[in-house]
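Each value in this text was obtained by applying a stated rule to the coordinates, not by laboratory testing. Predicted model, so just to flag it, every value in this text is computed and none were measured. Cβ atoms are built from the backbone, for glycine too; each structure is taken alone.
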Structure P
Amino acid sequence: MTGRSGGGTSTGSRAAAAAAAPVEIEAPDISSFREGNTGIPYLTAWDSGAPGPHVMLTALVHGNELCGAHALLYLAQHGIRPRRGKVSLGFCNVEAYRRFDPANPSASRYVDEDFNRLWSPAVLDGERTSVELRRARELRPYVETVDFLLDIHSMQTTARPLVLSGPLDKGLALARKVGVPELIVVDEGHAAGRRMRDYGRFGDAASANNALLVECGQHWMRASVDVAIESALRFLVATAAVDAADARPHLARRPPPAPQRVIEVTAAVTVGTTEFAFTQDYIGLEVIAAAGTTIARDGGTEIRTPYDNCVLIMPSKRLVPGQTAVRLGRFAG
């Protein structure tokens, strides 16, 4: 997903600065997953043979977000398998990932459009097509069989990791059960389109199906891989697919989870013009003390904080009209 620098520099120079962020981790080789065992390329399922949930972990929804791919490979290579139900590993936007270039790492987020803004029946059943839509339509029937989904992402900035629980109580409860990352964001998503974590029964308050989206830190920092692996392991334990004893050796060197805090998003600021610019170099999770503080200008419109102690959630570097510039929230409790 996105992070954002603001201030007086141009959008182009900010994008260049993001692209210049050091790439500390390699794009891993996922070719062993090409055939899979589900009839869908880059989608592998492990079935325990015992009753239990279908849990799916997804990576590479954005082709330049590497930590999730490392996490799925870690599970495969270290023999993490379900004791109950079925666990599926899905590498999503492989076409974008194939184009990843560490010399220009921001360029391979997607090929034609954002894979994670397509997850509504109106879009999936529509007539238009793209690289990402073809892949989403290929994965859709399988996603509809999933009970619990963890979608693994990373961010453009060095803000602390987040888990996005969605707007429903069940998402918040699952985030608390997983226990990491420390910060839970209760949010509605994006005006530009629906995320996979909100698709179908995941977004239905009456359904037991549930999903989380984890933002593991800056795209290319080594620490993001550690967060992705820990989140995946704890998610598998929380959904009862994997026993805690099986995960414990892999978590032994991690510090105990910190008490979680919840940020409730109250509004999302959508870019209206090509002149949108933040007033400062925000990276995310800044707390703006006073209501009415100007944080951005969109053409002739000032964007102001609606209340005291307003938290800026993932301010974006991609200031394209129609896309989310920043979400505004406050700590709950």
Structure Q
Amino acid sequence: MTYQQILGDLKKKNFQPIYFLHGSEPYFIDAISDYIEANALTEAERSFNQVVLYGRDVDHLAVVDNARRYPMMSQHSVVIVKEAQDMKDLKDLEKYVANPLNSTILVLCHKHKTFNTNTKFGKLLQEKGVVFDSKKLYDNQVPDWIHDYLSHKKLKITPGAADLLAEYLGTDLSLISHELDKLSLHLHSGTEITAAHVEEHVGISREYNIFELQKALSNKDLGKIARITNNFIANPKRNPLIMVVASLASYFTKVYQLHFLKNAPDGEVQKKLGLRSPYALKEYRSALRHFPLAKTEQIIGDLKTYDLKAKGVDFITTGKEDGELLKELVWKVVN
């Protein structure tokens, strides 16, 4: 089942005896677990019928003991096991899973890695309950997720602002949702969020950001490149070298791919590069004029080197601060 399907069933009070939530993206796991914790029972029912356990502190016998208890003055009891990946004997729940108590809602939160559901235990979980694989979003999926998240708060957002947030906040949905919640507190229902709102309430500059640097690079606008680079150096916490290098690596990887797709139809190119608009493709085509294939390959190699330097590898031999490294890197890109 998908995340939306599970939440839809939960809102209809259509509960299953077991929810096994696993995968690399903790946001969706927490969201489902938190919803059950807050809404499956009334406040009065929770006092006697809801318990939250932690995998590092319990064994399978403690989980089964709680799950086998019948509810008091309620249709259901809820047992939530957070950090279930820390249970050494998790698979020993097999006997309970084979014959769960229908009045119990058992939620197992197995975070940060995918569980092998092809095992006997995994197949039992799928047969007797709901198994949800919480996968991280790809970079190009994050802007659409931001649009969807804000729509539930009756807010809109411009494509440029969504891209700006996605680029600077990455794919950490917990961090992104936190910033979006902050934004929603300052804005009226129906507002369309722009880059100006993002700059004011999140602190990401609409003029000095990685998108503007990429545009300047695509046009070989040396003056603008210098201004943005100097701003990045003056604001290292807002623009850490590791993040800048990673973003440029993603950008020039797409430029490299475009060299082999330059004669393909625009629609096909957009799909293969994961671009959300024809305008973005126009920018990349502009970059092709300034960065031939051999130069693009050289830049990607340099970015790998500076990624290591940003992480401290070879830092002793270079002896340079992040600002110096960024200036040096940008010089190598544009020359």
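Overview of values
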read-out: For 22 (relative contact order in percent (Cα under 8 Å, 6 or more apart), calculated) the corresponding structure among P, Q; value: P
read-out: Per FRET efficiency 1/(1 + (r/R0)^6) of positions 134 and 190 (r between Cβ atoms, R0 = 30 Å, to 0.05), the highest-valued of structures P, Q; value: P
read-out: If helix-only ellipticity at 222 nm (-39500 (n - 2.57) for each DSSP H run of 4 or more, over all residues; to 500) is computed and equals -17000, the structure in P, Q; value: Q
read-out: When mean count of other Cβ atoms within 10 Å over residues 222-229 is computed for each of P, Q, the largest belongs to; value: P
read-out: Among P, Q, which structure scores highest (criterion: distance in nm of label points 7 Å out along Cα→Cβ at positions 86 and 110); value: P
read-out: Of the structures P, Q, the one that 0.15 was derived from, the read-out being FRET efficiency 1/(1 + (r/R0)^6) of positions 54 and 230 (r between Cβ atoms, R0 = 35 Å, to 0.05); value: Q
read-out: Structure responsible for 24.7, 75, with Rg and Dmax of the Cα atoms in Å calculated and labels P, Q on offer; value: Q
